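FYI, it's all coordinate maths here, none of it is from the lab. The model shown is predicted, which means the values in this text are computed figures rather than measured ones. Cβ atoms are built from the backbone, for glycine too; each structure is taken alone.
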Structure P
């Protein structure tokens, strides 16, 4: 639940540090003086902090401020459902490129996504599945050194090559 800040006449502090709508400090004023300034500008005096003396108050549109707070709270509430991201390895991929792909997969896993690792096979490459599995195992070894993972779907041979799905432990 959103804790609403004190506004205008709800503020109890006798003296307040005032910050105007542009972010500039006006200074420490009596509460009545600060309220008079805000009324002249057709805005509200919102208490931003209560733990310091004098209390810090900002001159702003309270409605816009509440809307921004609610928007920020909604953004925090939205939990990302793990998306399925893809990492494609080539049959003749170099060791350095394997490391790069492993780091990319690590980033996906850290964000909570699942990773679909695929190694497509073309032409005569289909006759060498052991070599392809070796590449996949090297990739998984590198990834295991970076982040713990679990296999969601085992390595599977498909008409176009190999695929496997992994997720964060």
Structure Q
């Protein structure tokens, strides 16, 4: 169907504008964490925000304040989980993945590549993007909790204290 009524078009324009402004306010109040680089949990909340906004916009069966309550609930739940992740032991491990080493001392960790469904070429691309042309110049490549890949060259390794918590590093938590 191409057109129902001007009243429905006007409803979408008004409710859409107010919903958009409300979502911006909810996201600003909920803090930077809600829009930071996404881990799996953050991605789910972001998709839920989008789905809720779309439902508010397009479904006349959902009252504006019901939709606004749903947006506020999602932001509140995100805040609670983020707070718990920072303050309650074990919570972070339950909602986010741990960083994992894909290269250690210049050697690709093929088991970790398979486990994390990454190809060797993706890791090599990340290494090349840092300007390195030889894996032997790389101390560690880490798949971070948000899916990004960090490359730490030997020249910048230092004492390796930033590698605390990275899985698959031999010994005391760093190469």
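Once distance in nm of label points 7 Å out along Cα→Cβ at positions 52 and 156 is calculated for all of P, Q, which comes out largest? Show your work: numbers first, answer last.
Numbers: P: 5.8; Q: 3.8.
Between P, Q, the highest calculated value is found for P.
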Seminar exercise, completed: One of P, Q was used to calculate mean projected area of the Cα convex hull in nm², for residues 4-43 alone, yielding 2.9; that structure is P
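Suppose mean projected area of the Cα convex hull in nm² works out to 14.2; of P, Q, which structure was it derived from? Numbers along the way, then the final one.
Values: P: 15.4; Q: 14.2.
The correct label is Q.
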Problem set entry | Origin of the value 3.2, where distance in nm of label points 7 Å out along Cα→Cβ at positions 132 and 148 was derived from one of P, Q | P
Seminar exercise, completed: Matching 0.25 (FRET efficiency 1/(1 + (r/R0)^6) of positions 20 and 124 (r between Cβ atoms, R0 = 35 Å, to 0.05), computed) against labels P, Q points to structure Q
Exercise. For which of P, Q does helix-only ellipticity at 222 nm (-39500 (n - 2.57) for each DSSP H run of 4 or more, over all residues; to 500), calculated from the coordinates, equal -11500?
Worked result: P
Exercise. Comparing distance in nm of label points 7 Å out along Cα→Cβ at positions 28 and 92 across structures P, Q, which is largest?
Worked result: P
